[in-house]
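Visitor: The structures come next, written out as structure tokens.
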Structure 1
Amino acid sequence: MSIMQNDLPGATILDLFSGSGALGLEALSRGASHATFVESAAPSLSSLRANIAQLGAGDLSTVERMDALRFVAALDARAYDVAFADPPYRKGFAAQVADSWREVQFSRILALEHAVGEAMPEGGDTRRYGDTALTFYRG
């Protein structure tokens, strides 16, 4: 998150495959103006909603119960300032989100977490941390 801290104040955030909401909530704590969380799993949604409530971020948050890939397929260009995605590893979801972003840049910045060695589309800046990689796309 510190890599992007200058991009977060006042930004609208999209947190795909949000799980507990850690990425979007951290962005809000660093000054983002609003976060949209997209998650389809019921247990994760329960944790996500509880975390939003516990942090008093309800007025700054929208929760969408939906498949993240379907959600991004319906977005317009520049719908968000920053998009985060932390999909399940080695299922091709990270590359699919990046491909969708390359077709319609739905955010100024896309930050994807994925397994090292997972093939990603051209044009990203990848940083490796052990078995995890972060690839950033900027439009």
Structure 2
Amino acid sequence: MTVIDAENMILGRLASVVAKRLLKGEEVVIVNAEKSVIIGDKHFIINEYREKRNIGSVRKGPYYPRMPDRILRRTVRGMLPIKKTSGKEAYRRLKVYLGIPKEYANVKMERIKEAENTKLEGFITLKELSINLGANLR
């Protein structure tokens, strides 16, 4: 089992690395999901995610999450062949948490070098995005 700290990691790059590992059969736990970032103009990103949420209906979907941990999980799902059994099984091996749970507090956490954010401006954290989408975070 691999524990990955998502703090200051780029969402798409992190998700692609995690998806590959899941397909290889690894169990992956991601902590600090709310601190991962999306690079780009804040207003553009917020509008994109609002449009995703407004597509469809309450009865039929598609349903798009507001909470940061679920947004990250949904992003990884988009990179898996979810309709095949291998994709479904891989998706079950993924766990995503807000903050660091007690059971993973003393575990050594991995940092993915390719996914680290080096830009000083032009990004939004998943926590900010979730608040703008209407999530109830404290």
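Bear in mind that the values in this text are calculations on the coordinates, not laboratory data. On a predicted model such as this, the values are computed, not experimentally measured, just so you know. Cβ atoms are built from the backbone, for glycine too; each structure is taken alone.
Visitor: Using helix-only ellipticity at 222 nm (-39500 (n - 2.57) for each DSSP H run of 4 or more, over all residues; to 500) as the calculated read-out, with -11000 as its value, let me know the right label among 1, 2.
Guide: Working: 1: -8000; 2: -11000.
Clearly, the read-out refers to 2.
Visitor: Assuming 1.04 is Rg/Rh (Cα atoms, Kirkwood Rh), for residues 55-118 alone as calculated from a single structure, say which of 1, 2 it is. Walk me through the numbers before you get to the answer.
Guide: Values: 1: 0.99; 2: 1.04.
Structure of origin is 2.
Visitor: Between 1, 2, which one scores greatest on FRET efficiency 1/(1 + (r/R0)^6) of positions 63 and 111 (r between Cβ atoms, R0 = 30 Å, to 0.05)?
Guide: Details: 1: 0.90; 2: 0.40.
The structure with the largest value is 1.
Visitor: To test your reading of the models, identify which of 1, 2 gives 38, 32, 31 for Cα extents along the principal axes in Å when calculated. Before the final figure, lay out each step's value.
Guide: Working: 1: 38, 32, 31; 2: 38, 36, 27.
Source structure for this number: 1.
Visitor: Here's another thing I want to ask about it. With mean count of other Cβ atoms within 10 Å over residues 47-54 as the yardstick, tell me which of 1, 2 scores highest. Mind dumping the intermediate values first?
Guide: Working: 1: 16.2; 2: 13.5.
Largest calculated value belongs to 1.
Visitor: Let me ask something else about it. Compute relative contact order in percent (Cα under 8 Å, 6 or more apart) for each of 1, 2 and report the one that scores greatest.
Guide: Between 1, 2, the highest calculated value is found for 2.
Visitor: If you rank structures 1, 2 by distance in nm of label points 7 Å out along Cα→Cβ at positions 31 and 95, which sits at the top with the largest value?
Guide: Details: 1: 3.7; 2: 1.1.
Looking at the calculated values, the largest one is 1.
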